[in-house]
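Input: structures, listed below.
Values quoted throughout were computed directly from the atomic coordinates according to the rules given, and no laboratory measurement underlies them. All values reported here derive from a predicted model rather than from experimental measurement. Cβ atoms are built from the backbone, for glycine too; each structure is taken alone.
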Structure P
Amino acid sequence: MSRPIQSCVKNPRIGIIGGGIAGATVALCLGELGLDVTLIEKGSSLVNGPPICHLHAGGNLYREISDAQCFTLLRESIDLVRLYPHAVDYRPTVIAVPKNDAGLPEDLLPRLHKLQKEYQHLINKDSKNSVLGASEHYFKLFTRQQIEALKNTEVVNKPQTLTEWMIPFAHHVNLEQLKFPVILVQEYGLNLFRLAASAELALRKITHCSLLVNSEVTNIHALANCWQVEYQQGSEITVTEFDYLINAAGFRTGTVDDMLDFKRQRLVEFKAAYVTQWPQCSAIWPEVIFFGDRGTPEGMAQFTPYPDGYFQLHGMTPLVTLFDNGLVESANHSAQPQLNPHFIEKIDKGWSNAEINLRSQAAIDHISRFIPDFAQNATVSAKPLFGAQQIPGDDAELRAAGVSFVGEFYARCEIVKASSALTVSNKIIKQLIKLGYLTHKDNGDRVFKITHAITEPEITQHAQKLCASRDYPVSLARCNFPQLGH
């Protein structure tokens, strides 16, 4: 049901439910445009959901998705880098195909050439889009002979070329396990803690933005001329009204839809990544992806580096990142897919030490098939990074998704990858212009003056506080990856 309200409200009140990457980014964008925004977040800080670590600037981790989705992820990633430059880990990603995989490295080349061409096209449209280096360096192939030659090369403290980034890979990866060539591509890292810090610090500086944390929405009513939202902070219950409502509740988006009897088909999947440390490793690595069939014992292995020898591990197997019955769909009576209660308990209360150690060790074993030195020295160093993500519709392979609307005054954020957050914001802004809440002149060149005035040291300091408050090593909040030289 939509409401017959007028679109000529002078100072519209915008309510956003959920402070994940989508809700926080929408709040920032609307706040920078001068709108009255209230962001209601159940947790104690922003952007605390599924284990974000990768900027999908081309979707090269996913062989199975369409070229169209890859182009969308490329464009969206560039926009996100421009919004959150201090949240990006400027290091490339190695794509390697194991010998036991049915695919070939050459299978990836047609898409990579298309992406390279599309990236240059985006640079031609706006030189500020050149955030992934020069287009001619978007990717590079390395033969086995070239990598073997790097084994005798000393590690570079601040790699500035694609070849220098490959030196740690050459020193430690078991090349006998791989097909060649391997590919280095400019898909960078995205730091969850630095992104959260960027958003929080900016929102707290925007005077007409209200950030309500530790606040849980308990009910919503559609009145004749507004949305009435009830939320609870501790024992105190508050009722407030909004002219425009944005549902950005992440994997719990369906619970908000259910309050308003809005039907929607969606999937929810619980996932986890594991925090380990390799104390003897001081080299600055690229991220490394070893392809494999999802859901099998040989599922994709992802090796994500952080400062001080910390590595975040994904393994697309049921023993590591994926979980039995971890993917569920909504039923006819509800828009909210029902995860098994033990997943909800993990999200709300945490993990047992036994399961942390069991799954983290399984992750170490999974990556050690390709990096034997890692098995000998890696230790479990923190609880997993974990959470559930929603996927609109019924296609579990969908990666590029955005926003849907019910009537004129209700938007539903449905991103799968963090890079889609700004696209969602732009579509909502178009809707607000249509309603008369904004003008095209207000939108202008989208200069984020407040957000970009926050300095890198401020972001690092706040990100480290967030790490500590969430019981993760503060090293995960730091960035020692230099922007790629040419």
Structure Q
Amino acid sequence: MKLWGGRFAKETDGLVEAFNASISFDRRLYAEDISGSMAHCRMLADCGIITSDDAEKILAGLSEIREEIERGEMEFLSSLEDIHMHVESRLLEKIGPLGGKLHTARSRNDQVALDMHLYVKKEIEATTDLIAGLQAVLIALAENNLDVVMPGYTHLQRAQPVLFAHHLLAYFWMLQRDRERFLDGYKRADWMPLGAGALAGTTFPINREMVAQDLGFARLYENSMDAVSDRDFVLEYLSNAAILMSHLSRLSEDLILWNSQEFGFITLDDAFTTGSSIMPQKKNPDVAELVRGKTGRVFGHLMGMLTVLKGLPLAYNKDMQEDKEGFFDTVDTVKICLTLYAAMLRTVVPDKGRMYAAVAGDFASATDLADYLVRKGLPFREAHAVVGRLVGKCVTEGRRLMDLTEEELRAASALFSVDVLSLLPPEACVAARQSRGGTARDAVEAQLSQAKAILAKKA
């Protein structure tokens, strides 16, 4: 007998039953569902809606059910649709009709909303902890490689030399924004919907504030229709996850390129690479590639949820059951990607010589030459043209800017003096960029200090 079956004269079609059921995926909400039910039960007793004796029996039954689920003893059936009905049905089996009192003054609509709020809050905390863990690895990798100079790129063309540590810290700050976004989203997840009933509230003299305090919520929904129909907090997690995954995907692309034989800037550990079934020499960066690929999966879940919600009338609709599978998959995807990335980056070994050779062999000091002329009084656009002609000369002759003599430089502009030669090595270009946020070692060490302070404050 279904818990809602009183009005119905026919059994639910078997295919409809299977189609309607969510227990295959919402069973993971069992802890939140039972915690919410226990808080609701304590409130019902405190308000005199049920007796204290009844409440004690219900609470004891709920506690036993939680232990049964954790021991793997609960049988999940599509006929019972969802985790809420499984818990209530089992409670009725354990303590008889008394178990039916638990659902007084609530609906599955506000119950599932409560479960999702509790679950999202928990997962935001877990996600931000993992982000912080990855940030710590980036800090360590940067700090251990402060002397490594590499090409910086725009348009995937060598642009200006930077410290490898500077490049790594760019991802630290991306992840910091991600972490702050998730923490800000926690504020919206921290609203308590229980007490909204199906959509209009309840006729019973409940104490919503008591339940909120019991469950650790910061505030209540002030409109019952909003409470049962809001999934903004789910969307925020999905949106924040999509941005986070886009950052991990960009990092993946860097690592994949750097690990290629064409670049050869880093070596990835055997534990985080795989081979080929036909080519014995291959060592493939599969972790980075899969993270890059799974980014599309997370983007898809965000678009799916936006599409589900875009045309729904108030209040609750069954469409909203679709808020869970994509969300759960996103949580799982984000957490495994963050975990693997932290482990993999600990093993990255940069090839200092290969990186430096790439910088020394290009025209990365061109901007420094132009800046030199500007400091001598030449307008930047004219300085740009002078250096551009020097680069063209080097390209034609197969030479580097560092190969130019003082005489050749002075032939291009009388403003050049012998001191300009000291600006041409890559390490000089790096050291010159002392501005806040720049790539000079002192500036990068200042970044590291700030990054460490941020993580220490979080801890």
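At a glance:
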{"quantity": "Identity of the structure behind 4, 20, 31, 27, 13, 5, 1, 0 (criterion: P(r) over Cα pairs in 10 Å bins from 0, in percent, calculated), options P, Q", "calculated": "P"}
{"quantity": "Structure (P, Q) behind the derived value -9500 of helix-only ellipticity at 222 nm (-39500 (n - 2.57) for each DSSP H run of 4 or more, over all residues; to 500)", "calculated": "P"}
{"quantity": "Which entry (P, Q) yields the derived value 7.0 for distance in nm of label points 7 Å out along Cα→Cβ at positions 321 and 369", "calculated": "Q"}
{"quantity": "Given 14.0 for mean count of other Cβ atoms within 10 Å over residues 97-104, calculated: source structure among P, Q", "calculated": "P"}
{"quantity": "Mean count of other Cβ atoms within 10 Å over residues 265-272 - structure with the largest value, from P, Q", "calculated": "P"}
{"quantity": "Which of P, Q leads on relative contact order in percent (Cα under 8 Å, 6 or more apart), largest value", "calculated": "P"}
